[in-house]
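Down below are the structures I want you to see.
All of the numbers you see were taken from the coordinates with simple rules; none came from a lab. Predicted model, so just to flag it, every value in this text is computed and none were measured. Cβ atoms are built from the backbone, for glycine too; each structure is taken alone.
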Structure P
């Protein structure tokens with residue numbers, strides 16, 4: 001089910017904030033990081049994770065990863081990587097909506113106020129579009145987090 005506060009044609013989809021169940025937990029997704037900064041009241045020096053719909057899209061956007069780590073990244077599930085201070089995740093699982101399938105990438109953050117748990121009323125008020133399936137929206141554990149380079153990988157979370 002998709003609920004939308006804006007125009008039916010969704011002309012400016014890149015500026016909208018979507019509330020949806022991601023591959024890890026319920027989250028806000030958007031291609032406009034400034035919208036997410038406003039919702040989360042977050043310091044702009046702390047970047048958001050960039051989610052790509054496939055490894056092919058990740059490389060097509062001009063990103064590079066250490067050659068020795070490509071297979072690990074391609075096959076990973078529910079794992080966020082940091083390479084050269086840029087956080088990203090490859091997620092094929094959250095493509096339960098045509099809106100999300102059409103986006104090659106988007107910024108993602110958990111759907112809650114900073115340092116608080118998920119509150120549905122807060123999230124519905126802040127989101128422009130709500131994408132929900134029959135399982136509903138639910139909090140789950142966050143993704144694993146690895147910082148990688150050519151030589152080593154360090155598990156952060």
Structure Q
């Protein structure tokens with residue numbers, strides 16, 4: 001699986017460490033930036049770049065890192081087809097994929113340590129959507145909400 005990763009300045013060091021970790025685990029990774037930490041970086045720019053890559057089918061899943069994980073999650077979820085969530089525990093990292101078909105993991109570098117970040121990324125990437133009837137039903141409702149057709 002090819003994984004796309006981006007961050008803002010607050011997540012820069014974590015992003016680079018995560019890319020090295022995932023490469024050592026055999027994942028292909030694309031780094032969408034930044035190429036150096038810059039306090040002027042705005043997380044919506046990197047979240048948008050990554051979300052567009054998933055939306056256009058270039059990537060199946062992505063990981064975004066900012067200070068809290070919240071900003072990149074909010075920004076990425078503005079894009080059709082993006083199901084991003086902040087996960088700072090292992091249950092949410094796999095359950096979000098298995099039950100909700102989450103395609104973008106968001107984490108906060110000011111919230112968790114690097115070892116937990118590595119664990120969550122690997123759990124997220126190994127998880128698969130269950131395709132169980134109840135999860136498909138709920139997923140389809142989310143798609144209807146996104147399309148503006150939900151009553």
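Each of the structures P, Q was assessed by distance in nm of label points 7 Å out along Cα→Cβ at positions 26 and 90; the largest value belongs to P. A value of 24, 17, 13 for semi-axes √(5λ) of the Cα gyration tensor in Å, calculated from one of P, Q, originates in structure Q.
With helix-only ellipticity at 222 nm (-39500 (n - 2.57) for each DSSP H run of 4 or more, over all residues; to 500) derived from the coordinates and found to be -15000, which of P, Q does the value describe? Label of the originating structure: Q. As an exercise: relative contact order in percent (Cα under 8 Å, 6 or more apart), calculated from one structure in P, Q, equals 22. Which structure is it? Clearly, the read-out refers to Q. Could you figure out which one of P, Q the value 13.5 for mean count of other Cβ atoms within 10 Å over residues 66-73 was computed from? Value 13.5 for mean count of other Cβ atoms within 10 Å over residues 66-73 corresponds to P out of P, Q. Could you tell me which structure in P, Q was used to calculate mean count of other Cβ atoms within 10 Å over residues 42-49 as 12.1? Among P, Q, the structure yielding 12.1 for mean count of other Cβ atoms within 10 Å over residues 42-49 is P.
Which of P, Q yields 32, 25, 19 for Cα extents along the principal axes in Å, for residues 18-73 alone, as computed? Only structure Q yields this read-out.
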